[in-house]
Every structure is written in C-alpha cells, then in structure tokens.
Structure I
C-alpha cells in the first residue's frame, strides 16, 4: 500500500475513480506550496514542481495497493503524465501523477495555479 495523491479524474466522482478498485480515501489534502498547476488542453490537470512562485494544489489521498496502481490506474492516465513523489502541506510524502518534464513548455498548458483545484477550475470554465 502506498499513499496516492489524486487531483483530477481519479478523485471521487471522476472518470478514473472506479479504477482505484475500492481503495480507501484517507482524507482530502493540499500539496505543499511547491507546485505549478496546469490544465492540459482542458482535458486533465498536471502538477509541476517548482522553486519559484509555487502554489498549493487540492486533492485526495488514497491508501492504494501497488498492484492497483500498476494495473488499474497508471495504464489509464494520460501519456503526458508520469508517476512522481510530491509533498503535502503537512510534510507527508505521497505518490502522484505529474507532468513529464519534457512537456513543461507545451502550448497546451493553461496555468491554473492560482485556483489550485481541478473541480473549481472546471466549474469556472464551464459555459453558462
């Protein structure tokens, strides 16, 4: 079992949440203020570690079996993401999917760091 921080469609109500195969939600959480947060073409979010002007990202922490991570979740994540290690605002280390470093200059990135919440961003960008 590993702690997995989810901040997009893996969260409750998201399209990938069923892929967690019933893994328990431990808590809602925020990352440390060490990340930039992007919408990738309004399809999914991605975190990037930064040493400059970082923000906190909201999400959920799950107690996830490694086999579920390997077999159910990671194969269904977008190819722009990879597994990484992040820090929560209380210092806890968690696994998370993060943007591949070779994509940080992609024109598909929309900086949503000041919102820091995928659901709130989606609601704010939804057509009226």
Structure II
C-alpha cells in the first residue's frame, strides 16, 4: 500500500514540475512579473524550464530517482533562498517549494525500499 502512495505522490511531484517546466519553456511571458520581481530576466525562463524538466525526468526514472530527488531539492531550495534574499518569509512560492520538496522525498521514501533501509523511520 505504501508503495502505491509513494508512486502517486511522486507522480504528482513530476506532473507539477513538468507543468512548471512547460510554462518556462512555452509561455515565459506568463512568468515575466514574478521573474523580474525576483531579479531574473525572463530570457532565462527556457533554461530554467530545461533544468526543471531534467530534474523531473531523473526523479521519475527509478534508476536515477535518488539523483533526481537531490537535484529537485537543490532547485527548490534555490527558489526558497531567492525569496529569502528578497526579504520574503513564508510566502506562497516558498511554501509550495517546501511542500514539493517534502513530497518528493516522501514519495521516494514510500516507493523505494532501498531508501527505507537507509533511513529507517519508526512511526509508531
């Protein structure tokens, strides 16, 4: 049962990341205001979209899921840090990034027995 919950949680993470990647790649003007507010020129949106897509694909493939989770966490951590740098604390982008990062590792933990052996959590 926990494996299926992990797969569903992981699939949700992948879908959200790919949706973000698609927006960056195909509709960067939609993100113009937010990107400029955080100090990123909109012409970097396609590069960010490619990075997000690579992270999502690596996370989705079982053989590279650990690497993908690490990269996803790094990317989301950078998003959180960007908002902290601007003096924003607990804003929706930060909260979404935090929840997405937790979901990525939670999904991987539930779907991959190797991670459960590495980090045995006893939830009694």
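Using the calculated result 34, 34, 27 for Cα extents along the principal axes in Å, pick out the matching structure from I, II. Answer by label: I. Here mean count of other Cβ atoms within 10 Å over residues 29-36 is compared for structures I, II. The highest value is that of I.
Assign the value -1500, calculated as helix-only ellipticity at 222 nm (-39500 (n - 2.57) for each DSSP H run of 4 or more, over all residues; to 500), to the correct structure from I, II.
Of the structures listed, the value fits I.
By the measure distance in nm of label points 7 Å out along Cα→Cβ at positions 13 and 85, tell me the structure among I, II with the highest figure.
Answer by largest value of distance in nm of label points 7 Å out along Cα→Cβ at positions 13 and 85: I.
Read the figures in this text as sums done on the coordinates, not as results from a lab. Just so it is clear, the structure is predicted and the values come from calculations on it, not from any experiment. Cβ atoms are built from the backbone, for glycine too; each structure is taken alone.
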